[in-house]
1. Out of P, Q, which structure matches 16 when relative contact order in percent (Cα under 8 Å, 6 or more apart) is calculated?
2. Could you tell me which structure in P, Q was used to calculate log10 I(q)/I(0) by the Debye sum over Cα atoms at q = 0.09, 0.12, 0.16 Å⁻¹, for residues 54-237 alone as -0.59, -1.03, -1.30?
3. Give the label, chosen from P, Q, of the structure having the highest value of mean count of other Cβ atoms within 10 Å over residues 198-205.
4. From P, Q, which structure was Cα Rg over 2.2 N^0.38 Å = 0.99 calculated on?
5. Looking just at distance in nm of label points 7 Å out along Cα→Cβ at positions 366 and 382, which of the labels P, Q belongs to the structure with the highest value?
6. Can you spot which of P, Q the value -7500 was calculated from, given it is helix-only ellipticity at 222 nm (-39500 (n - 2.57) for each DSSP H run of 4 or more, over all residues; to 500)?
Structure P
Amino acid sequence: MTKFTEYFLMNSEDAKKYAFEKTDIFTNLDNLKCEEIGDGNLNYVFKIQDIHTGHSIILKQASTIARISDEIKLSTNRIRIESDILSLYGKFTPEHAPHVFSYDPIMNCFLMEDLSDHAILRSSLNEFQTYPNLADHLSTFITNVLLPTTDFIMDHQEKKNEIKRFINPDLCDISEELVFTEPYTNHNNRNLLFEPHKEWLQSTISDDLKLHFEAAKLKWKFMNNPEALIHGDLHTGSIFVTKDSTKVIDPEFAFYGPIGYDIGNVIANMLFAHVRAYVYKQSDYLKWSEKTIVQFVDLTFSKMESFLNSQNTHSFFSSNSFISDFLTNVKKDTAGMASLEMIRRTIGLAQVIDITSIEDDNLRMFAEKVIILTAKHYMLNPSSLLTGQDYMNILNEKLSEAKNYENN
């Protein structure tokens, strides 16, 4: 008799038995091996594989407590949202999403395609690997999964029902605290400032009230602007790649929010890898990285404009001037959201290995200063960031300024 009739948090042995019982992929339980491979902050991820055939599957399960902190209590409903979102991705852009086999509302888990033939983008970029199709693939993904869920395309009543379906208060609360609030107030005392220049980080962020004002405006947009069904955590750790393929996972933070949040997250995390490559003097990677970031920004907005001009179902929103105004506002949001991600991943609770793995203290301080100064410029001057090259010009300016400062 099955033991999966009441929820409990599975271990590797349980996951192996679950996959054997719930799928027809495997024929012999004794041939299966299972390991927990999750490196995220919230959930548990198991890879189950037949040692003889090589067939494999991924099981992802939600716990009621975040892995990153016992203080963060969560509803397991997020795993239902993630499963549903990945299924939508499979509908909108199947080439950029893993296949979902099943969702289990009792065990709060789902089974999906194993992407072991792909690499985690963050890990690969930190090893200075390059991907010629990345900008094209990610810009296509964002265009094809976000715009169909806007009021340009959806029936208005359907969209309102979908907003209710994907309301995600627990995960939104985490973002509202970790991204938009704690880096500027530290009211939960969870910020992690690199000790060698802790005072500089505190004064540069904590004392800048104009920065706080801009962050507050962006938080308001995040909480009150349901433009589209966004991924909500679209960083390089949520993207799997090969030279020819790009797939997006982990949309557990998904909800109806501002489009610029997803685009800004991609830009920020690509910039982390770029700054890391700069301190390690990886010239070939830097050329590819700059080109890719520029292309990603420009392709995203050009594809979005083309999509809205060709797929728009609401004539009242179809004029060139309306679409242009809409995209201009998304560009401004994108700059601000990129800044928020850069700041919170540098001084907040959930930091990125791109920077924390820089072993030399002086190089890490250099990288963090460049990131913070660039982020501040982005947030305080969002209207000036209209193209991918605009983003890189500011970053390169801050790299030069920081380098000159270090040499003097």
Structure Q
Amino acid sequence: MYDLIGIGIGPMNLGLSALAHPTPLRTLFFDESEQFSWHPGMMIKDSMMQTSFISDLVTLADPTSSFTYLNYLRSINRLHTFYFYEKLLISRQEYNSYLKWVATQLDDLCFSTRVIDVQDTGDSYEVLVEDVKTGERKTYETRNVVIGTGAKPSIPDTFDSSVIHNTQYVMEKEQLLSKNKISIVGSGQSAAEIFLDLLTSDRSPDLELEWISRSTIFETLETGKLGEEIFSPSYVTYFNQLPLETRQEAVSKFTRSQNGISPETLQAIYEHLYDLTTDQKDRVQIRANLEVEQITHDTSFAIKMRHTELNQVRTSNTDAVVAATGFVPALPRFIDRLNIEFEGDQAWKVDANYRIVRSIATDHQLYATTNLELSHGPAADNLGMSVSRNQLILNDVAGKELYSVEQHATFTTFD
């Protein structure tokens, strides 16, 4: 009998495993991937994290943990080098290496193992898993389950299936650079990073770049100190208690906090644009106020767009399209049989302790580390908030305080 079984091993559940490691809790985590991997298609050279290294998997809960980022640096003899680096933000590649380092040290992680089904027996859950390589199946019993299946790429149905999502960019980059024209669709950080990477890559002088955004302006990521307090346990607790209609309205207001572009990325783009020659400028276009309605493909791609303010139809022909169009929650099929209550189309009803609300009363819980935007606001996918989320889950599973959570760490009072 396990205390907690996790489905999916992304940064959220990896952090949960790391924090559970020194506790008496019996935990087990499954993922169908062969090994830990975090967005390999977006490991663009020099791309930076948007959260401080302090918000690693464990530090905000336990700075003495052996799984801190600083201990990772010490283990690879880079601690003094980092000291002289004197920056809070680290590269995405470095963060990914840190995550992989943690994953190699935890013995409750089971890769190449797909979760087939979860059944409520009345007293606990039975989790049926399948070995991806051999097909062998096993059943595990647990008092609690945490669903951390993350998100999957979201590409509109009106886009041709050969459009590349930004999660495949690194793997497709070489092929993209052989084209005559590349179009990027999106207005967030991922679109900006891809545009910057192509702009600065060794490419044919005849290559055309086109960046299409439905926004009038490219929103800068919220970096104001008081503004960032919405990424705090205090605000998340407040947000979770708001009426559904209020939360639904609030979610649409947080575009800048969630989907803004870092000032450093925008500065770098502008500097490179400024240095372009006249001929080069003619081959680079940034097109705002354009909502892409349809992308078709024959010998090339045809992008049909509508101007959001003039209501005019525009078209563009291109050789390749990279869609930085975001993600939607990846929800496992077996959840339909677990009496989960929903808010809206696919949003689970989740309480302040990350328990998924069910229509039946039980003393064994389902927890969520994914599909939380409507229940927990802008911090739902924020890596910096994953530690406090995991603290609450482990405390709830244990029935006592394993880790104290700072609930009043902000200067702003939200209620």
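1. Numbers: P: 16; Q: 22.
Of the options listed, only P reproduces it.
2. On the way: P: -0.44, -0.80, -1.32; Q: -0.59, -1.03, -1.30.
The value was obtained from structure Q.
3. Values: P: 15.6; Q: 12.9.
Largest one: structure P.
4. Numbers: P: 0.99; Q: 1.04.
That value comes from structure P.
5. The structure with the largest value is P.
6. Values: P: -17500; Q: -7500.
Going through each structure in turn, the value belongs to Q.
Read-outs: derived from the displayed coordinates by stated rules, not from any lab. Because the structure is predicted, anything quoted here is derived from the model rather than measured. Cβ atoms are built from the backbone, for glycine too; each structure is taken alone.
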